[in-house]
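Nothing in this text is a laboratory measurement; each read-out follows from the coordinates by a stated rule. Bear in mind that the values here come from a model prediction, so they are computed numbers and not experimental data. Cβ atoms are built from the backbone, for glycine too; each structure is taken alone.
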Structure I
Amino acid sequence: MVISITLFLIASILKWIFAPFLYLYGVIRASIIGNGELGKYHFDLAYSKDQYGNVVGKYFFNDVWIKPNGYKFGKPDETMSSVLGKNKRISMFRKFGESVANFLNWIDPNHIEKSIEEDERGK
């Protein structure tokens, strides 16, 4: 456990040091490439943050957004949007989770339904 905590702290510190430079470099490089690469770059960043959020918020989301028998948050390779979509499919939202899902679907129609990752299974 000590090693896991240490690695998490080191990764967090390195992220804060390097992220601004790496992001700016990525934006410039993707802009030079063209052909929609800048949009893809931002989509990939959003997707990875969605996966990170699924893990970092798993205890809160499982307690506050879904009912006890719902499909659980917390798998590192799955997005929050996918988990929300699966819980909508089985009607396992609490009020706050339903509000978040409705907000995402308002921004992007059927977002959570389109985001379901069928290859991620289990509770």
Structure II
Amino acid sequence: MNQHKDIESRADLNLIIEKFYDQLLVDEVVGFLFTEVVKLNLKEHLPRLVDFWEDQLFGTRKYSGNPMRVHMQLHQKSALEKAHFNRWLELFNQTIDSRFSGPKAHLAKERALNIATVMQIKVASV
């Protein structure tokens, strides 16, 4: 039986995003996108990512931005491929599953799949 609690707060989301990006930044498949192509400043970017996911799961409306535009710009610098999206999803789901379970955890994974699918379709069309 799973002993994990559900995602309940911004603090939970902060933990998820920190652990998720710890994996992404060193991953052999996608790490270079964050460390070499974007040169992501995680300390600066993390609150925006948490705002995004807090909006997705709790409807807070804290996030303002256009993630599709940002990822299309990234795609122009370095082509985003199906393997990149698959790995991103795999790591995201592993991060959630290792710490959380319940309706919000399921919703987070569902939203991530939807977002990745739409982004794949959009980048394939340019």
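General observations
- Source structure (of I, II) for distance in nm of label points 7 Å out along Cα→Cβ at positions 10 and 106, computed value 2.8: II
- Per relative contact order in percent (Cα under 8 Å, 6 or more apart), the highest-valued of structures I, II: II
- Answer label among I, II for the case where distance in nm of label points 7 Å out along Cα→Cβ at positions 26 and 74, calculated from the coordinates, equals 2.0: II
- Comparison of I, II - label where distance in nm of label points 7 Å out along Cα→Cβ at positions 34 and 98 is highest: I
- Given 2.0 for distance in nm of label points 7 Å out along Cα→Cβ at positions 50 and 90, calculated: source structure among I, II: I
- Identity of the structure behind 1.22 (criterion: Cα Rg over 2.2 N^0.38 Å, calculated), options I, II: I
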